[in-house]
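S.K.: Structures given as structure tokens follow.
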Structure 1
Amino acid sequence: MASLTLTLSQITSAQRRTLLAAALGWMLDAFDAMLYALVLTHVMRDLGMSKATSGFLYTLTLLASGIGGVLFGFIADRIGRKRALMLSILTYSVCSFASGLSTTVLMLAVFRFILGLGMGGEWNTGATLVAETWPTELRAKALALVQSSWAIGYAFAALVAGIVLHYADWRMVFFVGILPALVTLWIQKGVPESEMWQEHHRMAEESKRVAYAQQKYEHDSFTRIFQPPYVKHTFALLFMNFFGMFAWWGLFTWIPPYLSLPPEQGGRGFSVMGTTTLLLVLNLVGMFPGYATFGWAADYFGRRKSFILYTFLAGLLVPLYAMARSPQALLVLGTVVAFFGTGFFSGSSIIGSEIFPTRVRARALGFTYNGARAMSSVAPWVIGRAGQVKGLSWAFYLCAASFLLAALTATQLPETKGKTLE
């Protein structure tokens, strides 16, 4: 405890600002991304979309996030973590606002696709910035705090959507999504660039002037993650993320409609404010502590065991949630499912940043996290389609199976607890 207190006292103002920037970016990413799910029943009605079509639009967003993650990973390795973070925030903010201008399903699909590019780019740029600036002893906890901000963003989105829908329509909810763009003004002035990236970038520039061979090596270094000793870990992390994300996006994209749709349409018939209240509790009491405590669990049990524990318990709990009928059961079980079913995400940035070296870290995180998000982009469509045919309760069993597959895949990950970044 004394050593931890000493380490905390040595945290600099610059390190705190990088943590805040990454957390705000991820929180507002969740805010803009989840607005769609929160107004989905209204959009379905006004634009005449079926459950399958509605799910497909979210699939497009997630597919774009995979592309954006890899794209912004290259941008972050080229121009710096800070500027890439700002660009990603501007992208998803502007496109969230534009979604409110949509008059056709096609227009909405285009805006949600471009939003997905920025949504995917924010995660790996922010996580890389924190991983490279915080000390080894606190890295897991810092990254877990960044990840936990998603729950705050989701809860904030639920609150805003509930209030705005009470007085206006779904378009106004999307218009509020432009507000995150203001954060980039503070990031530009108040957040420093990663010194580790600056040093490697300077060395790379010098290498280019010294020898063409070294320049070629720097450009081709991304392929190292597909070669020993990284290749097995690359694909283990990719598929662990994929199964976990398929379960998460399939479940949490459809929980808001599931709660608000009438029982004859496979829902639970909650009012707008009733749904908002349940979602606030689910995020603030379930998701947030789930994300935040993973860092402590990873430092105590190890990274790999914590992955397995969280995803396995989520897989066991989802079927119980799907069978629940009373508001009390939905509240309690939903909160516990949210704790384990989202908390494991914190581990992806922790173990990913510790596996890969600095010169490819942002790209590697972009590939393993957002590549998995692109692969899992079919989840909203699959669950929506299954829900249309057999009901959403039955469709959620697919999410449970995917969580269990994530736990199985996590057994192939290395243990990186205590590793110093290269």
Structure 2
Amino acid sequence: MSLPRRLALLPVAALLVGVAGCSASVAQHSAVPVSTPSPQPSLSPSSSPSAAGLRPFTLVASGDVLPHTAIIQQAQADAGGTGYDFGKMLAGIKPVVANADLAICHMETVYGAEGGPYTGYPTFKSPPEVARALKDAGYDSCSTASNHTLDAGSAGISRTLGAMDAVGLQHTGSARTEDEAARPALLTAGGAALAQLAYSYDTNGIALPEGQPWAVNLIDRDRILADARAARRAGADIVVVSMHWGTEWQDQPNDQQLTLAQELTVAQTDGRRDIDLVLGTHAHVPQAYEQVNGTWVVYGMGDQIAADMYNRSGDLDPRGNQSSIARFTFAPPTGPKQPWTVSKAEFIPQLMDLSTPNRVLNLNEALGQNPGNADWAKALEHIRSTVLSRSGAAAGLTMGS
């Protein structure tokens, strides 16, 4: 296996933050007021790579990391009873993640205090060891905006971001200070500066901490576009927006997803699109990919890590353990003032297999090793048919390995 071409991190500020989570309600636009941080310094011209130094790069992204009680117990068992080891769960997809130039995860829950107690549904507090496992798997940045971001108040946000900082994992979507809320996750790959923004439809009705309206980014079209434009002004060549949205257990995008996808992808400034890629989480099930106004939108990747999942009818639903990894290859601009473009769009079917026990599988690879597993084959076919259920295939979307 070749060594991955990893990114460098740039201390660039822009007007963005966001968080994501899970709930059974349909996402709604938020009218929560947000503070506007002071303008931040942009990338200096000397920081921008010359056109001659640009090269294509790959970006992968995956769905919700949602450690239920059974997952926490498995991590403790995997660690031999002392501490928590989530790395064994992610080992099956590490080759895909670590060999990408950029890798983005979605941490749906917040972390508890060192030593616990740790809790699963309905109010999550996960072991901070999750952050180390994500970093070791090859992830570079996580969206942290979800409906569970305030499960443990501002202390939960602080613990979560602190644990990510400690292992060198970037984050966006929630913040400990107003200044931090004004700084995006700005990464580089292939000579491009990429800004990641993140937003959630709600926080399960939990009010934002008093005096901290910036603690979690909530979905608002005008806010998102303003943040994207600020990130562009700060030097971002590519703007990626992580959205915690949609209706739980619904395979197809809801009206809000479809409307926002249109509004966000049609927006331009000086003839240049404001947003280059939209990555969705929250629905617990795989949803479709498609190009909207020429921009790729992933409506929902599904749960990457979760225990047994029960749908709205109270029935055990295997779709809650099915997901996809999105992989996009970005090509350099073809000329002055031209944008970076997606030259290849792929999805990789993924399964949280609860019988192995509790391991995330690359389904293509797993079925290659065990072609007779009917449950895996059924899961792969459902993921494939759902991801391709809109216009993605016609725009060139293929299943990767």
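Coordinate-derived values only; no laboratory data. What you are looking at is a predicted structure, and each value in this text was computed from that prediction instead of being measured. Cβ atoms are built from the backbone, for glycine too; each structure is taken alone.
S.K.: As an exercise: distance in nm of label points 7 Å out along Cα→Cβ at positions 157 and 317, calculated from one structure in 1, 2, equals 2.0. Which structure is it?
M.R.: Here the read-out was taken from 1.
S.K.: Please state which of the structures 1, 2 yields 1.3 when distance in nm of label points 7 Å out along Cα→Cβ at positions 197 and 349 is computed from it.
M.R.: Label of the originating structure: 1.
S.K.: Separate question: If FRET efficiency 1/(1 + (r/R0)^6) of positions 341 and 373 (r between Cβ atoms, R0 = 35 Å, to 0.05) is computed to be 1.00, which of 1, 2 is the source?
M.R.: Going through each structure in turn, the value belongs to 1.
S.K.: When relative contact order in percent (Cα under 8 Å, 6 or more apart) is compared over structures 1, 2, which one is greatest?
M.R.: 1
S.K.: When helix-only ellipticity at 222 nm (-39500 (n - 2.57) for each DSSP H run of 4 or more, over all residues; to 500) is calculated, the result is -26000; to which of the structures 1, 2 does this value belong?
M.R.: Source structure for this number: 1.
S.K.: Using the calculated result 1.00 for FRET efficiency 1/(1 + (r/R0)^6) of positions 325 and 357 (r between Cβ atoms, R0 = 41 Å, to 0.05), pick out the matching structure from 1, 2.
M.R.: The read-out was computed on structure 2.
S.K.: Comparing 1, 2, where is Kirkwood radius over Cα pairs in Å highest?
M.R.: 1
S.K.: Compare distance in nm of label points 7 Å out along Cα→Cβ at positions 77 and 365 across structures 1, 2 and report the one with the greatest value.
M.R.: 2
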